[in-house]
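The data blocks that follow each hold one structure.
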Structure P
Amino acid sequence: MIVDNDLLSIQQARILAENGFEAQKKLATFPQEKLDEIVEHIADAVEGHAEELALMSHEETDGGRWQDKLVKNLFVCNQVRKELRGMRCVGVINEDPQRKITDIGVPVGVIAALCPVTGPVSTTVYNTLIALKSGNGVIFSPHPAAVKSIGRVLDIMIEAGEACGLPEGSISYLETVTKSGTCELMGHRNISLIMVTGVPGMIKYAQQTGKPVIYGGTGNGPAFIERTANIGQAVQDIIASKTFDNGIAPSAEQSIVVDSCVADDVRKSLTSCGAYFMSECEADSLAELFIAPDGQRRKGMAGQSAQVLASRAGFRVPDTTTVLVAERKYVSDTDPYYREFLSPVLALYVEDDWMHACEKCIELLLHERNAHTLVIHSADEDVILQFALKKPVGRLLVNTPAAFGGMGATTNLFPSMTLGSSSAGFGITSDNVSPMNLIYVRKVGHGVKSAADVLGTSGQGTGQYKLNINDSNVVQVIQKILQQAIEAIDDPADR
């Protein structure tokens, strides 16, 4: 029998959206304490399968290192879970007795979530925990290259959640994944918000729905090493970040911009840390592996080791090689090294001073348009401030490895696996996405002044309004309008 997968996926999307809507209505009645209990139970369940899921996702996607995927899985189950404890997202979330204002957290509804091939398990778990923490239902469209591992972890979470009282249908996913089905899901009337994490090909379809979109886009972030930086530490941070999961983290550095007066020191430090500087011919051969003649990225290259990449490009590197470096002069559409490779590959640019480096970083960020992370290594607070003020980027990290600092592991940013794109991007937030991005806040304001105080009224019942305004013309106009309103109310013909 011939099966039309598009129609099947569309039908699944409709059913899941309808069921999710009914489930979320029940979920929305749960107090914060019950939601917290469910989140804890699910995190416990995933933690017990963390290594299995890391191995499974590595085998299925053929990218990165399973050991590093395990680190990310445990990061979500432990550090993220600790951060979520004590947060109030629904019900009364803030009170100001002096100003007599109360904030009520309200779930947005049902969320459609698209997860990436680069972090299929950790991102899926993270998005589930923050959705449930804030009282929302969530329906996933798995990445086609990670259907098995995403489906497996979702089955674990669904079983654990429902055993703890989670309404059936609160978590679900498309089993037949097609673009048509995903678009149907995102555009369904019961979907309130769309989260697109690391799936840039679907962002335009998400935008076309007219719904709010949270976009955790491509990184392509530069790292600037300024002359006052601790050169050795800066290079170690970059290498640690770029080799983690074989450079697959979108927040990891994609290029290095160096102050010219310390360029030689940076090169020496990179070499001592295992960096291999490619010749122009080798750099061209490597670029052809990543970018097809039509400008499209080739599949199967992300997350490969430096040795594998060099071998595929036709040259050999020492076994101790950590990253491949291509020295570049300009950022242009004809040079693919401004693109995000998601592998242990770095472009290196040398600039005369921090101001030229600032412009170079802006060029690199704007070429991808939706870059979300930039790193600066510097001891000069004024330079750091100028970078913070001028860069079109979601987050600026200072003296820290980007892959870890961006996700909140080595910084005090909210620990997150979904990093919002910059103001030059496509989403509604540049935050490290948290449960607070998945609610709206209902404001409750108590009266603290009378209408007479606001209007400046004196003499009750006289119908005369004496406003304390200096401009006599304004006073006359306002008095005339108010008098006409009073006369209209008192007119028996209007009764």
Structure Q
Amino acid sequence: MGAKTADAPPGAAERAGVFIAASIALFCIQLDFFALNLAIPGIAAELRVTVSAAQWALSAYMLAIGCLFIVGGRLGDLLGRRPVLLTGTALFAAASVGCALAGTLGVLVVARVVQGIGAALIFPGSVSVITNAFPDATRARALGAMFAIANVGTALGPFVGGGFTDGPGWRWIFWLLAPLSALALLLALLYVPDSRDDTASRQVDLPGCLAVVTGLAALTLAVERGSAWGWDHARTLTLLAVAVVSGALFVLRERTCRHPLVDFRLLRNIPFDLITLMGSVANMGYAVTVFLATLQLQQERGLSALLAGTVFLAPALMVACSGPLGPWLATRLRPTTVMVLAGAVAGSGMIGMSLVWAWWLYIPVFTWCALGLGLGWTFASVATQQVIAPARAGEASGVVLTALVVLGAIALAATAAAITALTPETGPEEAYDAILRTGGVLSLAAAAAVLLLSRRFGTRGAHQDEPVAGRPGEGPP
């Protein structure tokens, strides 16, 4: 059957097809990233490069995905969410095959860039097609369920990555992703209807795209490689300068452009701002906690990649459960309150992880921490869709995802720098614990600030052209 158009609202079968296609596509992205973290040593050994060089397989992917979220989200709103999602899924599937066949690090890095481009189109595209295919009454539940399935990829990622690396080889990560993403592409072709922002011009702000991609690419590359190059190295400083100049040009362009890539009136929506802030803090905490836990398990405790991945199963499964938990809580609490609760759980968990050593305490505390962190960064993408108009779903999703990914990368770079500075004085274990405690305190402080600001401002500040969506029969969140 052909895909339905926006003129004919999708029926139950079509909505199910949209949901499954989007969920499988996001599952592939989550599995990809979290599996490859544990495969870097295996990649370095097989391709005969250093572990530092092999890290480019991760850095190149993050570079591509981080600088294109905003463009990918807005292109879906302007040109059609269906073609953008299809393009992203096709790129991701083809690049997965390229990664599996790569004979050199250079080929692998290029394929990873293409994968990142595809993922940057898939992620906001998936959120926006669900937002526009499902009615208000079921939209939040559909988004939550989609993230629950995607987060199963998060749960399985370390286990799959460690298992394949220790078993048949890291290439099988990509051989698994290729048919799964091809299945998502087929389902999207059959069921995903086209939709777009009918109030916006079809003109794409190309200078704005160039400015934001240049700025975010320079910032992401500087953050990813700054610790290796040195933060005072000419390359790092040049990239940071390019990021600042490009960012300023982007803001100037968007404030004067007739058809901007990002309408800054979106930022006058205070609930959107608070949810994005708390989601960014949660994702920063998640990136740091997973990184430190990996170091603790493999370097300090001497676990193999497979056994370390097994330890991650319980925390990662809790992250998966946070997908439907957020929308369920949102039927009883305001979205900002759910985010505050997530920050409190995450902060207490990070502090708890820094205080325990015994296995029987470490795993449950890590699991508790993962619940808060997963709820925070997962529900952010759901909650922002509840407080903006569906026509701007892609734009809003792109802004949120950019904040989450770029700030997560900055948090990781700061963590690496802190480990380098603290380890000679305290030893690695004390350095890890100090960073976790600091992150926990920051998460608790952010939760308290968001709680106070949400009570102080409520929904005031939302622009009249940016209506706040509430649940049927209720007031604004």
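Here distance in nm of label points 7 Å out along Cα→Cβ at positions 238 and 454 was calculated and came to 4.5; which of the structures P, Q was it taken from? Going through each structure in turn, the value belongs to Q.
As an exercise: helix-only ellipticity at 222 nm (-39500 (n - 2.57) for each DSSP H run of 4 or more, over all residues; to 500), calculated from one structure in P, Q, equals -13000. Which structure is it? Comparing all candidates, it corresponds to P. Work out which structure the value 2.2 belongs to, where distance in nm of label points 7 Å out along Cα→Cβ at positions 142 and 398 was derived from one of P, Q. The structure behind it is Q. Comparing FRET efficiency 1/(1 + (r/R0)^6) of positions 78 and 230 (r between Cβ atoms, R0 = 25 Å, to 0.05) across structures P, Q, the highest figure is found for P. Which structure, out of P, Q, was distance in nm of label points 7 Å out along Cα→Cβ at positions 294 and 382 derived from, given a value of 2.7? Corresponding structure: Q. I have 0.45 for FRET efficiency 1/(1 + (r/R0)^6) of positions 94 and 206 (r between Cβ atoms, R0 = 30 Å, to 0.05), calculated from one of the structures P, Q. Which structure is it? Structure of origin is P. The value 3.8 for distance in nm of label points 7 Å out along Cα→Cβ at positions 86 and 358 was derived from one model only; which of P, Q is it? So the calculation was done on P.
Set P, Q, criterion FRET efficiency 1/(1 + (r/R0)^6) of positions 110 and 286 (r between Cβ atoms, R0 = 41 Å, to 0.05): the highest-scoring structure is Q. The greatest value of mean count of other Cβ atoms within 10 Å over residues 46-53 among structures P, Q is that of P. Taking 17 as the value of relative contact order in percent (Cα under 8 Å, 6 or more apart) derived from one of the structures shown (P, Q), identify that structure. The read-out was computed on structure P.
Taking 9 as the value of percent of Cα pairs over 43 Å apart derived from one of the structures shown (P, Q), identify that structure. Source structure: Q.
Every number here is computed from the coordinates shown, using simple stated rules; none is lab data. Nothing here was measured: the structure is a model prediction, and the numbers come from that model. Cβ atoms are built from the backbone, for glycine too; each structure is taken alone.
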